[in-house]
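The numbers here are math on the coordinates, done by the rules we state, and not lab data. What you see is a predicted model, and the numbers here were worked out from it, not measured in a lab. Cβ atoms are built from the backbone, for glycine too; each structure is taken alone.
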Structure P
Amino acid sequence: MNSTEQVAKGHGFGTLPVFLAAISTILGAVMFLRFGWAVGNQGVWGALIVVLIGHMITIPTALAISEIATNRKVEGGGEYFIISRSFGTNIGASIGIALYISQAISVAFYLIAFAQAFQGLAPAIQSHLGMKFDPRMFSLPMAIILSWVVIKWGASMAVYMLYTVILILAISLGLFFMGGNWNWGNLKQSFNGIPKGNSWAYVFAVCFPAFTGMTAGVGLSGDLKNPRRSIPLGTMMAVLAGAGVYILIILKLGMNASPADLANDELIMAKIAVWGPIIPIGLAAATLSSAIGSLLIAPRTMQALAADKVFPSQKINNILSQGVGKENEPLKATYVTVGIALVVIVLGDVNVVAKIVSQFFMVTYGALCMISVLEHFAASPSYRPSFRSRWWVSLIGAIGCFTMMFMMEILAALVAISVMFLIYLSVRRNNREGRGIAIIFKGALYQMIRRLQVWLQKNRSQISGTDWRPSFIAISDKTFERIAAFNLLNWIAHRHGFGTYFHYIKGMLTKESKDQSVQDVERVIKLTNAANAGVYASSIISPSFTTAVAQIIQVPGVSGMDNNGLILEFPRDDIKNEEILNQLRTGVKMALGSEFNVCVMRSSEYNCGYKSSIHLWLTRQQLCNANLMILLAYIIMGHPDWHNSEISVYAAMPDREMETQKTFLADLIHRGRIPISSSNVQVLPFPTTTSYEALVHQYSSEADLVIVGFTPQQF
């Protein structure tokens, strides 16, 4: 085996360390210090609901993690690795950095709670040292000791320490359950909490860190021999074991103490246990085990982030991604984590820190559940987990996470989400090639659109005039020289319709021409981005323009609805170019034969000028086009480029029909609810001494866009 393989394999742990890391973090400080307080404030039933809701969030998350972990190779970085490889580095980093911060703060949280185990020494400290008891007397030295152990001996020694503290934890819980009584009738004294106690949402926020430890084992993913087996098995065992212990503790507390005593005595469990001192000892063991678990996980998350070049400085990424020894121990990342933990210990309060930790964990868990939901709906062939959850279970977990975030504290939830959004923008700025937010919904939307298109085709009905909307295609081989056809398609497809733009490449389909078409489509997509256009870009390779038009008018609409319009374009200066005219004639003939509406645009350097006036011209022979022309003018006017424009309608009619046709047009505009003033509708006598074109020029020479109808014969 070479050194690279050894680094990738890490320590080669089995399932037991995953279970121990998770259960030791679950059965931690909150269980000893805040479960009695929770029962005192909310009563037995309120506390049980806290446990129930907490597990409605954590169990779906555990199942989601187990599912995703059995689908792909899980390497170092735990939850961050899962998120980043599912959503991409940019999104994964924004969640991963927040996750790392919560993990680093958790180290401080557990050590602050560790110091509470020594409150019984407060009188002795006061009398012998003349100092008031300060939890930092114990939390800071222990932070330094634990850091030294982890830095000196790495994960192996920390795991051996977990065995010891788990044994102490088991003994303390055993002696607690053996003390007091199991008189179920006593529960009625604790059905309700103290009067005017803390709200249920506040109690939930303080207690939620008790449920977050279930992902602790995932952080060891890079050190596991078989993470696809160990993560699901160890995580679910820990979650179920923790839930059972929590329910028994709440019932035991309710049977043996009044709500007032429970709310006011942090170490009420010591008065119930067979041997009281075992509870502070168990608290110390539980908090130490949780701190060890967090201290193992947080540096590995940071190391994985740095390995993906997430941080803005390449030098910082290189330093933090470095590992030591064949196990790739994240030494530099551990130093940073210890520094953050020490700062929080000096400044932090246990309840405040608990609420901060809860918010960031909630976001992480919600994201993991959403990954599972979207992967289910995406139906990707590459998603083949050996362990399967249910999409609705993951959805319950995701909804629960985001709902509880705002129930706990709206401001804190908004801050947590804002922090992650700012992190995302920062990472996105430094890694523009990475996948963005759009990738989250891509697979699920693809499946939804696919099913919707099939449904629409199976249930299609004849489209009436009132239901008509444009679904136009445009084609041009001069995309990067003239953008008239693209602009017209953009204006038509802005809001009311759909547009597909084809860049035409003349020639046979070969690897070279296909590669060229891919590059050209990317250029067109950049053009659509620059113009903020809602147009789908594509290309077509064909031996001639005629065959290209024949192909695209037979292609189903990308939107799921049949295409019903074609846009062709030619420059004004090429009006006598016979080759271009023949292409137009053939294209129009094929489109009309396919019952398409046709727009032929004569472009110029004027490029529609100030986009303030649209003139429509009709003759007696072109009244069949009036509906389409007026509707297209109205649709174009809805584009932001034309927001200050107005429509004028001109109809050149024989003298005897002028009044009749004016009434017809006014009624047409009224029934169509088109915003055209009656003063902007003019019926002119059909020219006799001058040509029709001269009349158009006389009235519309300064118009920005002139729409003239034509019949196949006139064309």
Structure Q
Amino acid sequence: MLEENLQRHDLGSRFVTLQPACDPFDALRKLLLGATPGPRQLPAFADLVAGVSALASGRRNRVILPLGAEPIEYALLRRGPRLLIDCYSTEGSPTVYLRERAIALRELLDACTVAGRAMAELESGEVNGAALHKLCDRLRATQLASDPHAEVASVACSGGSLTDPGPQIPLAFGFEAMIRPSVDQATASHAFDDVHALLFEGRLWTFCGGSQRTIFEGPIVLAAQRMVAAVRALIDAWQADRNVHVRLRSGSFSIAVRRSRGEPVRLTLNSGREQSLTWPLLDVDQAALPILRLASDLMRKLISVDRRQTHNLRVKALRAEIRKLRRIIRSRDRLDGFENQDPERLRLSEPEPDRRVHETPASELKVERRTRLRYTERWSAEVDGLDAGSSFLVDDRLIISSQKMTLALSRGDGEVLWSQPSAGSSAALIGGSLIRHLPEGELELLDVEDGEVYARCPIATSGSGVQGAIFAGGGELPPVAIVPEARQRLAAVDLRTGQPRWNVRARGQGEVNLVCKGRVLVVTSGHGTVDALDVASGELVWRFSESVRFSLPAAISGRVVVAVAGEPGGGGGAVYAIDLFSGRLLWQRPLPAAPSREPVADEGTVLVPFGRSRSARLLALEPKSGHTRFSCSDPGLDNGAQVLWTQDAAIINTPAGRVLCLDLESGETRWKRALANPLTDDVPRKLEPILHEGALYVPSAQLHVLNPDDGEELTRVSCDLVPDGLLVDERGWFYVAEESGHLRAYAAAPHLSLVR
């Protein structure tokens, strides 16, 4: 039918008859999905066309097409002249929306051609319209190559308990499945998240009363994953000595586990077709180990048929989870929980207001009025092992991390809203999600509202832990956290599901440095290349190569990547400017000495510190042309100073106890101020100054509040804590955290006014 429409409407190379106000993808959507309920969004048209072309030419046997708006993927498989279409979610517990819908490959090519021409007619830009017409011409001329893998057949396999183990074994499982091996080639260094490979059909059974009972037919790996998740909930409750009642589903299959403290386990399985099966009197190991054996045998059979699945992140995660749970059961060690022993110690009430005065919110005060204000302490808390670098302000609460716990405090009064045991984990706030990396090598994603763990992911982070992670994606792309792993690897973790999306290896042997803008992730790792990855897929989009070493993080200014070659303390260096999207070299210039740290950039200026000690210099460059704005003595960037960008100046806070304002056009110092003695006073862990409503908060040996225009002190803060961590909210309240374990909140003191 599509072929007839194509011949009827095609005159030369363009369509002349189109339905006005018609969705150009409606026919394509119906062809791909039919009447299947579920997602109606299609993959990006360019990606769909490229995938269909690769399938038609015989270059690929399978194409995976993810969506940006939802965690959903399409899988297109070549089977001779036909395609099999699957659609499923990529969450921790995937949902299958469409399974093996068969269509003619030629029909899909024609449907893409029709949709492309319809979209070209609706395209207002001439360039895009012409490109679409050329694409459709190539699709129209595409000839179906023979399927080189048409003879590849699925392999029948079975595992687990194939016969009744007898009454002495209360619970046992077995399975049989048809697994088709992968035929597309993949590089050995590329790990991937492949849900589709786990959707093979099979039958899962158990033994009850001496007879074999089928409990699930379909994608049995999904049922096994739910069973392992139920075991995890059981073991977590068993270790914490608390009750558990969990029911999990996968399609028509469900598993329920119930256990009260000190009581046996009650396990219930339901296939959705027959009456449910229940084992009411099981020990923890009797309930857990048969399930773990089933999942382990299933993964072993999958890998024996398809060796490529050793690089599947889902398979790796499930096997690691099975091993971990088995170790816990065998060791029978109990995890020590943590409770807040003295909550009143962490809670301070606000001072009662005097009846003769009224309070004026700090956010409503002008800068000139702040000179008459003083800040007072509102509440304080002591947290043993406080990590000031892992303190975050999220809406109405403070998230605090320590060696023993992670907790949320109300920003108004310091009341503990929730707490979670940390066990030495490191924490970071990435894209609105709290991520913790546990010492045993597991990544946890926590809901900041209640502190509950909503996802787990096994990742071996690098030395910086999750502190080196960055946020990427969002909008039309899946939101992910890019986490540096051990052994020079990078992992992208989906912040919606906690599942790894991709995993790649960096080329160099040094520290992996990341910087991201939009869809481009720029990576340097001590090698002679600057690599750019697509944050959605992890694929390499461009690589800049030079016979130097890029050991420091790059900087992004607008659409320009600025990378410095050389190492601090080395013999020389150079600056390279690279186009963010193409990887083309824009300009290059040598440095008189080796760079002393990474470049620092905003949208219009790049600061490059180079040299050491008294010869340290600071070079300010225009990022697009490489033109020198100015060169001056380095005020302290080589020693770890932090920069705050304003409209036409850079405010630099140095570890030597000085803060200064540098004019970005001339390089002249507008003002400078000494805040601490560099020989005797402490240096805070974080030096970033904060500008809020005309007040400049500068951490030094103590906290200072300055006027950003002239550096004059706006008010004195009676706080003897070293501000290792400083947070400022929208009301003008600020929170000072010291590594000694002290945390205090400050706000403007009540403003006195005459009441008539």
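Structures P, Q were compared on relative contact order in percent (Cα under 8 Å, 6 or more apart), and the highest value belongs to P. Tell me which structure, out of P, Q, gives -5500 once helix-only ellipticity at 222 nm (-39500 (n - 2.57) for each DSSP H run of 4 or more, over all residues; to 500) is calculated. That value comes from structure Q. P, Q: which one has distance in nm of label points 7 Å out along Cα→Cβ at positions 500 and 516, as calculated, at 2.3? Structure of origin is P. In this comparison of P, Q, the computed figure 6.4 for distance in nm of label points 7 Å out along Cα→Cβ at positions 180 and 676 is attributed to Q. From which structure (P, Q) was Cα Rg over 2.2 N^0.38 Å, for residues 564-667 alone calculated, if the value obtained is 1.23? The value was obtained from structure P.
Supply the structure label, taken from P, Q, corresponding to mean count of other Cβ atoms within 10 Å over residues 308-315 with the calculated value 20.0. Computing mean count of other Cβ atoms within 10 Å over residues 308-315 on every structure in P, Q gives 20.0 only for Q.
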